[in-house]
Structure 1
Amino acid sequence: MKFAGLVKQSLVDYPGEVTAVLFTRGCNIRCPFCQNTHLLLRSPRVSEPVITLEEAVEFLKERLGFLDAVTVTGGEPTLYEELPDALAAFKELGYLVKLDTNGTNPAMLQQLITSGILDYVAMDIKAPLDYRKYLRACGKLTTEEFFNVRSSIRLLMETNIEVEFRTTVVPLLHPPEDIEEIARYIQGAPLYSLQQFNPSVTLDTDYGAVVPYTRQEMQALADRCAPFVQNVRVVNI
């Protein structure tokens, strides 16, 4: 397996832990507000440096004792059939393993959870669980992928590993009642993170003109969600 990038140390990508972050290339959806536009295609149009699994393992061996965890994000990591072997290699080194996913591959999630490879999953919920709203937020989405997202939510609500649901809150897509609707859907979830939209880099350039919710408005959204989930976290830009 090959990776498209590496952050050697992060204090924000795995709550409470010091983590390295590995990025996979390719995504099956096209969220108009996407920040990682350079990672959307599995095969870049120009030659770019890649990090092999062997190189990643060697780097992590050198950082034993300095890092606590490995986070694999994207793009969408579950597009890769080799993902279980890669995560198992990190786990064998003694690291905590976190996966960021859009939830469109519940079969892969189930495999990873059952095998004991994962310690933490962060799943993006793009919109209320209505197909038309979800399609608008994702840019492209098959009905099968939509129902897969619902299956992944159910799976993660029942697992014993650490789970975080999160939504990038875009005023153009997410009126306050929609954010509350998501919180109601995941009622009882351990953690729901509301991420403030950043218009500085977006897949759809029109979204660069969208003004994010203010910090006060983001906190008001969190207050609306608080009755339904155990913890609400606001991540401001």
Structure 2
Amino acid sequence: MTPLPSIQLKRGQITDLTYTDFVEVTYSQAFSETQAAETFEEMEQRLFETAKKESVEHVRVNYPAAWGKFDALLDKQAFIPALYHVQMTDYPPGSFVRSLQEISDIRTVRTLLDQQQLLHHTYNSDFFQDAAHFDADAYLTDIQHSIDTDQGASYGFFDGSSLVGFIAVEIQDTALNIVELYVDPTFRGKSVGRMLMQAAFHFARLKNCISVTTSLAVQNTGALSFYEKLGFSVEWKTRYKNV
């Protein structure tokens, strides 16, 4: 019998999510959906036992998006939908238009990042931190490190001297991950997001990334539609339960 996937303990994550400490399990594509469903009762027990032992209050399950029956099982077990993880492998060469500027000091996006966090918290107030508890400085410092080490980049779209949209990306293994993408509501519908994405694709080509990925709240249907129109597809899902 194929062994169950291992449980991972995460502590002190620099994140915009509510729980910085949690335990999680990730089912690879090679793992059978049928086996995952048949053994999930045992896996759930292991997750809760590990969480109790480590004094952690939050557990997560990551699994292939194509697993419809497993998705339904998790729903019955009261695991709450949290994230879609989308990916594109055949991404375009990208471009860098005149209205964009490379952002070397990520602190300049702070105002837009606060707006983004407020939006995320509105989507799922249990899963995303509220603005009062979000350590934006630590979050931005982490992004800045990837920029300073040439493992990431940030680009902004300006209306005159005002920053009205930005994207921050970082390399993770062979993928370029979109950490943040936000456009001021008054400038949406004007292709600002698409221009920022083209800059990200350009950076991915320069770094020979195999794919471009990002994660988004399942409630953010507008963002999901945006990414799907660009050619992204949902590859993974994350559900969670507080214990």
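Values in this text are rule-based calculations from the coordinates and carry no lab data. Only a predicted model underlies this, so the values are computations on that prediction, with no experimental measurement involved. Cβ atoms are built from the backbone, for glycine too; each structure is taken alone.
Looking at structures 1, 2, which one was distance in nm of label points 7 Å out along Cα→Cβ at positions 57 and 201 calculated from, given that it came out as 4.4? Mind showing how you got there, number by number?
On the way: 1: 3.0; 2: 4.4.
Computing distance in nm of label points 7 Å out along Cα→Cβ at positions 57 and 201 on every structure in 1, 2 gives 4.4 only for 2.
Given a value of 14.6 for mean count of other Cβ atoms within 10 Å over residues 65-72, calculated from one of 1, 2, which structure does it belong to? Write out the running numbers ahead of the final one.
Details: 1: 19.0; 2: 14.6.
Comparing all candidates, it corresponds to 2.
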Who wins on distance in nm of label points 7 Å out along Cα→Cβ at positions 97 and 225 among 1, 2, i.e. which is largest? 1
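Supply the structure label, taken from 1, 2, corresponding to distance in nm of label points 7 Å out along Cα→Cβ at positions 177 and 193 with the calculated value 2.9.
On the way: 1: 2.9; 2: 2.1.
The read-out was computed on structure 1.
For structures 1, 2, calculate distance in nm of label points 7 Å out along Cα→Cβ at positions 25 and 121 and state which one comes out highest. Present the calculation step by step, with values, prior to reporting the outcome.
Numbers: 1: 2.7; 2: 3.3.
The structure with the largest value is 2.
Ranked on Cα Rg over 2.2 N^0.38 Å, which label among 1, 2 comes first with the largest value? Before the final figure, lay out the partial values.
Numbers: 1: 0.98; 2: 1.05.
Checked 1, 2; max of Cα Rg over 2.2 N^0.38 Å sits with 2.
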Of the structures labelled 1, 2, which one yields 18 when relative contact order in percent (Cα under 8 Å, 6 or more apart) is computed from its coordinates? 1
